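Listed next: structures, encoded as structure tokens.
A short reminder: the numbers here are calculations on the coordinates, not readings from a lab. Bear in mind that the values here come from a model prediction, so they are computed numbers and not experimental data. Cβ atoms are built from the backbone, for glycine too; each structure is taken alone.
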Structure 1
Amino acid sequence: MKVCFTAKGATIDSASEERFGRAPYFIIVDIDSGAIESVENPYIEGAGGVGPKAAQLLISRDVRALVSGQVGGNAREALVAAGIEIFTFRGGSVGDALEQFRKNALQRSG
């Protein structure tokens, strides 16, 4: 299963980013294989509608769960419609968020 974490940088040690659509990076972790992919957010500078566009990016990569601080309404609708579960994490690194996800310690928000 692939899980996406919003991040301020391109590595698992990067600080987590609270904003989904404006996150500089998406760190996608395949929980089963341990593979990690860092994807720069091409929509970060967009004028509007960046959340749904970012959601489509995750959908195209077969992501099944998102861990972020906050997700806007339009992005949330697109993610939920695609069957992507949304979890809340604030503060710490992407690695910290991954550890909390693996422990099933994150609050589901969507």
Structure 2
Amino acid sequence: MQKIEAIIQPSKLDAVKEALIEIGVEGITILEARGHGRQKGHTEFYRGREYAVDVLPKIKLEIVVTDAMAERAIQAILTAARTGKIGDGKIFVSHIAEAIRIRNDERGETAL
């Protein structure tokens, strides 16, 4: 099993979610996040004063899928989240040793 963590722009959430559901991903954890990378933030004006916004709103998706489904899920996220501009986000993939469904103690891929 693989855990896919994707940091995306908030405006791309619906498109990414629909793309993942379309390929058969059933469970998605969605978190609101703030951060910066190469994008570095920007400056804004409020009541005549300039201030720096150095952390920007992002969305973090966490998905655990079977090994066979991992590449399809990654491609779905890449296609749906890409704008071609700085700040599109990142995808991190890691191995999951075990998954357990709390309700009935199912283990492994059946717990997904």
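Quick notes on this structure:
- Which of 1, 2 yields 17, 55, 26, 1 [P(r) over Cα pairs in 10 Å bins from 0, in percent, calculated]: 1
- Structures 1, 2, by Cα Rg over 2.2 N^0.38 Å, for residues 12-67 alone: label with the highest value: 2
- Distance in nm of label points 7 Å out along Cα→Cβ at positions 4 and 52 from the coordinates reads 3.5; which among 1, 2: 2
- Ranked by relative contact order in percent (Cα under 8 Å, 6 or more apart), structures 1, 2 are topped by 2, which has the highest value.
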